[in-house]
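I've put the structures underneath this note.
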Structure P
Amino acid sequence: MSEHGLYLEDLEEGMSAVFGKTITDADILMFAGVSGDTNPVHLNEEFACGTAFKGRIAHGMLTASLISTVIGTKLPGPGCIYVAQNLKFMAPVRAGDTVRAVVTIKEINRERRRVTMETVCMVGQDKVLDGEATIMVARREAKVSPMVEEKIGIPA
C-alpha cells in the first residue's frame, strides 16, 4: 500500500481489515489523562467493585478508538476522512483483554465518495462493541492524455 492508502477505485463491498491489541492498565491510565475522563469506574478498583461491572473497566471510547486505527491505517488507510460513527457498547473490556477491531465495507457510494463500514470489536468470541462508520475516500487523480495536454497547452 502506498503512503496514501487505498483510493475509492480500489475498494469493493465485503473487503475487511482487523487490528488487535491487548488493553493494559497503562493504556487505561494514559487514555484517562489524554481524554480527561477520570470516571472512577476506570481508575479506582474499590469504587468499581461496587458497580454492576464488579471491577475496573476500560473506557468505551478507548475500545472504539481501535476502529479508527483500522480505518486510518489499513482500510481504506491514510488519507481517508471519518464522517460519522455510531456505536453500541455491548460488554465491558478490562485490562488484559485482547480486543480485535474489525471493519468491513458494506456499501460504496462512488458519486459522493462515501463508504459505509460495519465496525465491530471482539474479545474472544464476545462482541463488545457494534457500530457503523461512514468514511470519505479520495479518488485517484484522472490522468490527462498527452494528446489532450498538447491541445490545451500543458507543457511536458
Structure Q
Amino acid sequence: MKQVSLLEQAFSPGEVIERFTASHPDAGGIVSFTGQVRASDGCEALELSHYAPLTLPGMDALAEEALSRWALEGVMVLHRSGTMLPGETIVLVAAAARHRRDAFLAADFLMDHLKSDAWFWKREKRDDRWHWIEPRETDYSDLARWK
C-alpha cells in the first residue's frame, strides 16, 4: 500500500499515523517522521513552492523506490506546500514492515531524498524579510548514502 499526497492545508500527524497503523495490522514495526517549522532563529514563517507537474509524480516515484528496496507492508509520504507558521507540520513519512529495520531504513531514505533531492523551493521569513533556504552540505552527504 502506498499513500502519497501533496497538501495545501494543515493536517493532524497523530490522526494520520493512527489510520496508517490501523491499515497495516500485519506490520511488526511502523516508523514515522514528522517535520515541522522551527520556532527558533526568529523564524516567522516558512514558504514552500513547487512545480506541480513534477512534484507529485516525483514523490510517487520516491515512494515506489522505497517499496522496491525494502520489504514493506506500506509507505506514506505527505508533504505540505504554501506558507506555514512555526510549529506547523511540513512533512510526514511513515513506513510499515514486518520487521523494524526495513521500516527505519525506508523512512530515513524517504526523508533524505525529500530534504535535498525534491521538487520544492523553500524560503523563510525572518525579521520581516524572506530568505531562500538551500540544502546544507550534510543534507547532500545524507543523500549520498543511498547511491
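Listing for the model above:
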item: Cα Rg over 2.2 N^0.38 Å, for residues 30-77 alone - highest-scoring structure of P, Q; result: Q
item: Comparison of P, Q by mean count of other Cβ atoms within 10 Å over residues 94-101 - largest value held by; result: Q
item: Which of P, Q leads on mean count of other Cβ atoms within 10 Å over residues 6-13, largest value; result: P
item: Computed 17.6 for Kirkwood radius over Cα pairs in Å - originating structure among P, Q; result: P
item: Which entry (P, Q) yields the derived value 1.3 for distance in nm of label points 7 Å out along Cα→Cβ at positions 14 and 118; result: P
item: Given -11500 for helix-only ellipticity at 222 nm (-39500 (n - 2.57) for each DSSP H run of 4 or more, over all residues; to 500), calculated: source structure among P, Q; result: Q
item: Relative contact order in percent (Cα under 8 Å, 6 or more apart) - highest-scoring structure of P, Q; result: Q
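A short reminder: the numbers here are calculations on the coordinates, not readings from a lab. None of the values given here were measured: they were computed from a predicted structure. Cβ atoms are built from the backbone, for glycine too; each structure is taken alone.
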